[in-house]
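Throughout, read-outs are computed from the coordinates displayed, never taken from laboratory work. Note that this is a predicted model, so its numbers are computed, not measured. Cβ atoms are built from the backbone, for glycine too; each structure is taken alone.
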Structure 1
Amino acid sequence: MLLDFLNVLLKDQEGEITELSYLPNEKLPISVGDRRAIFDIYCTNKKGEQFIVEMQKAEQKFFKDRTVFYSTFPIQEQARNKDRFWNFELKAVYTIGILDFVFKESDPNKYRHDVKLAEQETKEVFYDKLTYIYLEMPKFTKTEKEIKTRFEKWMYVLKNLPKLERIPVELKEKIFLKLFETAEIAKLKPEEYKQYEASVNAYRDIFNIKSTYLEKGIKKGIKKGIEKGEKKKAIKVAKRMIEKGMDISLISEMTGLTGKEINTLKE
């Protein structure tokens, strides 16, 4: 999901990012006693470029200063990893702020700000390896019927996810369906989460059973024996699901057993 979001956000200048690796989100200072930094999300791509993503709920007076401060850590880190013959060439660093407040001095009609070091007279980018992107979420006011682009869809879902009671038609794409599913899991109560984990584990068992069946079921001579063995495994999984108090229809769907067979196991 993060990969898709970053590709939408940076496609014009970065091109397609095909892979991300997460890095430790706590960065320690060079000297003891100096201030450390703890990022919300910190990752890198195959080219060694680094991405910091910060989500800021409450207004913070010096948030811009904070993001500039944060961006110095990956820069210093690149220097630490070089030998003594390093020529100072740096990889790009992107700092992205998703804000639930607005900058007081900003254009009321502009909710995305892309910031780079620029030459003041010509306004041309002077240095393109240091980028700050700020998204002022309160300024994004488009309705679900008005969103068109992939970027607008991400803006809409990030702003409205906590209050949505259904999945908008415009967001019924694989990536957003996964996002909604993840958000639902995050809201589960402890007992509900245990039941969810049990159902996932049961699903994995059944998937493994079916995969094993497909791999071994090529030869007709052993097909019947496999079916018998897999039936035993399915019954074993069903019993585990019954112990967890799961619904019969769900057990039937995931194991292939009939309702009658499942009720027999309950007796």
Structure 2
Amino acid sequence: MFVAKADGRFCATELTRGPWDPRAQHGGAPAALLAREFERAMPDRELAIARITYEFLRPVALGEVTVSCGLIRAGKRVQLLEGSLTVEGEEAVRARALRVRRSPLAGPAEPAPTVPGPEQGREHEFPGEGRMFATDAMEIRFVQGDFFEPGPAAAWFRLRHPLIEGEAPTPLQRLAAAGDFGNGISAVLSWERHSFINPDLTLLIEREPVGEWICLQSQTRISEGGAGASDSVLSDQQGRVGRALQTLLVSQR
């Protein structure tokens, strides 16, 4: 999806394309790219990334992007990192990652997802011209709902291609790539007449996922005179791994 160049620069291919604008990326692609940047910034095996919050400031165009990251709060138990993705010198995505010391304790084990596994899911039929993130970069198998069936939905997601050419994606990168789909799979308004774009994304990461598949059990709510919101429980095939939250800008096409 991305071809690494030098000095934090990457070339985003057409596999990153989103559903709203053929010239812009799906949010999952830059989210995963910035997650990679956070993982590589001053890594510490004693600390785990527990939260990432993204602000999508403007559409992220296909082509060359630049990512950077820095530590803005140092600490032995809690750290805060800030990252940025720019296109032609303009900031398009800003993100912050919270790292905390790994817990030596454990609560009751979370049960496996209460939905069928990916092997029982059905392929989606999302229309679109050319290659796209949702149709070509991701394998998506619905076990509840569908892209064009209003209401809550559940689907399994797996990357078909590496995030970086020639590099195996990490569990966190897989989670970030899938986490931005909640509003897309659980729409409560028609795709034909409305858009419901998320200007932000928050990933709460309780533990790193295991395996290639990530499940989203998603629900969208839209309040007249207020804002829309999408809430997704994130799981792997062993149980819950976290949550994804999105604020939605809702408008008529």
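When mean count of other Cβ atoms within 10 Å over residues 157-164 is computed for each of 1, 2, the one that comes out at 18.0 is 2. When helix-only ellipticity at 222 nm (-39500 (n - 2.57) for each DSSP H run of 4 or more, over all residues; to 500) is computed across structures 1, 2, the figure -3000 traces back to 2. Mean count of other Cβ atoms within 10 Å over residues 53-60 was computed and gave 13.9; which structure, 1, 2, did it come from? It must be structure 1, since only it matches.
Here Rg/Rh (Cα atoms, Kirkwood Rh) was derived from just one of the structures 1, 2, and that gives 1.11; the source is 1. Tell me which of 1, 2 gives 2.2 when you compute distance in nm of label points 7 Å out along Cα→Cβ at positions 205 and 237. For distance in nm of label points 7 Å out along Cα→Cβ at positions 205 and 237, the value 2.2 is produced by structure 2. Hey, relative contact order in percent (Cα under 8 Å, 6 or more apart) derived from one of 1, 2 reads 19; which structure? Going label by label, the one that fits is 2. Figure out for me which of the structures 1, 2 the number 1.9 belongs to, where distance in nm of label points 7 Å out along Cα→Cβ at positions 77 and 133 was derived from the coordinates. The value was obtained from structure 1.
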